[in-house]
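Taken together, the values in this text are just the output of simple stated rules run on the coordinates, not laboratory data. No experiment lies behind these values; they were computed from the predicted model shown. Cβ atoms are built from the backbone, for glycine too; each structure is taken alone.
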Structure P
Amino acid sequence: MSKAGGIEAGGSKFVCAIGSGPDDLDSVEFPTTTPEETVDRVIEFFRQRGRVEAVGIGSFGPIDPDPQSATFGYITSTPKLAWRNFDLAGAIRERLHVKVAFDTDVNAAALGELRWGAALRLPTFLYLTVGTGVGGGGMLDGRLLHGRRHPEMGHVRIPHDRDRDPFAGNCPYHGDCLEGLAAAPAIEARWGQPAQALPDEHPAWELEAHYLALGIANLSLVFSPQRVILGGGIMRREQLYPAVRAKVSALLNGYIDAPEIVPPGLGARAGVLGAIALAQAM
């Protein structure tokens, strides 16, 4: 495959890269600040590396990924107010004079895992990331999931036992949706410490596995995935994987087989490699 540019546009950090796949990836990452400052750093990276014909962008959202829409390439109703209604794809296209592919960060990561990682040759699977937010994308019968805009799997509503967990949730739109209960900011707000500071034996992790399993069970019943890939910073706690598997199986209770639940084959590079794959497919 030819070399292409990739941008993983995250709510906390941007990752920019040039390459043809995992073996020749030249990448850099930096914090997400204002749109103007962040885009300037993106442009600087690509100009220093030489011209590419196409750049793929996997972006935090919500976004508009419809090429027929007047707002294609925009980040839309994001809680990050400085980025709301920002034309990210247009800014990259106009300043670099390249073709631009644009999708969600989780769909990009799913495409990367399909091409080089834990979803090789799978026509139907989901990719969920659990970190600053909770997001989901994937493939259904060999096609990336879209719709009127795109799935927002982190905002599904799940049972919330307030006797067990009185935390109200911190999603600014829905309160106690999956993201509002299970993302890293929710863990910190509930327990008064950042997730990375909590020891493995802390009760936070059993509760986290419970909420993730509820979300995955619901998504499994809707999409019937062969595999669920769980990535993101929270999933660095490896004890979550067996706990989530057991809880999903118990929740489905033999009605359907539980999907395989695995870590990303590409690790933290899934998103930016998927962005490169988006560009290569243009």
Structure Q
Amino acid sequence: MTNKKRSQWLDVWRRLKRNKMAVVGLVVFLLICFAALTAPLFFDYQTDVVGIDPRNRLQSPSAEHWFGTDELGRDIFARIIWGSRMSLSIGLTAAGFALLLGGFWGAIAGFYGKMTDNIIMRVMDIFQAIPGTLLAICIAAALGQSVRNVIIALSVSFAPSFARVVRAPILTIREVEYVEAAKAIGAKPRTIIFSHILPNCLAPIIVQTTLAIAIMILITSGLSFLGLGIQPPVPEWGSMLAAARGQIRDYSYMAIFPGLAIMITILSLNLLGDGLRDALDPRLK
């Protein structure tokens, strides 16, 4: 069984490699992750990222400051690299919590069906009736400005989407022979769900998670831009864009580079998500 699963994932990897745009997205995203992980090795947080240097304020891009400096003399390149740590950590953490929360209720609804399914999915419908961005804004505004509250807002907003993604394949898989056999030998529902059903639902979950991380990074930047997310002087791409609004006419680079960071990250994740969707679809073998 292990060798069969390994062979299946090797087939997925081979199909993914044939999609050049997906490979580009994967490489770019890995480079962004590498930059985020190694940021402390190249830039000192107190000196290069949040330290104020009036003598170097509003300098255009140069060999010394690749992306220029902001109105407080802080190096924009250093802040973008450190900002990637914040954006990626929030996106990945929120996606993980949304998957756990939504996946749990989606698995319960799909496995038990009937009245349980109706109650859970009608509650999810209520949440999905509110646009995700608007719901995140309301939750963040109600809870206050902090990293934890941004993660809570994103997790609650995206949990219904994960619930539906997990529920849909379970409705089919719960009727197959090996699930019926597990029930016949007295396996507990928890064991059946986590050991037999969910491992066979990984394809749509992986794709949904990849795309959700991209949307969460965008919403995080939007919340920070509106003043509801990460607050200065902590470097975050959305808050950097908000700070650049007053200088955009004369110092456009202050807004261009954080905007490009957001665009490139989201584009790479979308390309990777589309490639994974095609690679994990058995009908496209």
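For helix-only ellipticity at 222 nm (-39500 (n - 2.57) for each DSSP H run of 4 or more, over all residues; to 500), the calculated result is -10500, so let me know which of P, Q that is. Among P, Q, the structure yielding -10500 for helix-only ellipticity at 222 nm (-39500 (n - 2.57) for each DSSP H run of 4 or more, over all residues; to 500) is P.
FRET efficiency 1/(1 + (r/R0)^6) of positions 13 and 101 (r between Cβ atoms, R0 = 25 Å, to 0.05) was computed and gave 0.75; which structure, P, Q, did it come from? Mind dumping the intermediate values first?
Details: P: 0.75; Q: 0.25.
Only structure P yields this read-out.
Once relative contact order in percent (Cα under 8 Å, 6 or more apart) is calculated for every structure in P, Q, which label goes with the largest value?
Details: P: 23; Q: 26.
Looking at the calculated values, the largest one is Q.
Which of P, Q yields 11.1 for mean count of other Cβ atoms within 10 Å over residues 181-188, as computed? Checking each candidate, the match is Q. Among candidates P, Q, the computation of Rg and Dmax of the Cα atoms in Å that gave 18.3, 58 used structure P.
Each of structures P, Q was scored by mean count of other Cβ atoms within 10 Å over residues 157-164; the highest score is held by Q. Comparing mean count of other Cβ atoms within 10 Å over residues 173-180 across structures P, Q, the highest figure comes from P.
Could you tell me which structure in P, Q was used to calculate Cα extents along the principal axes in Å, for residues 125-244 alone as 62, 24, 20?
Working: P: 41, 29, 22; Q: 62, 24, 20.
Label of the originating structure: Q.
Which structure, out of P, Q, was distance in nm of label points 7 Å out along Cα→Cβ at positions 45 and 253 derived from, given a value of 4.7? For distance in nm of label points 7 Å out along Cα→Cβ at positions 45 and 253, the value 4.7 is produced by structure P.
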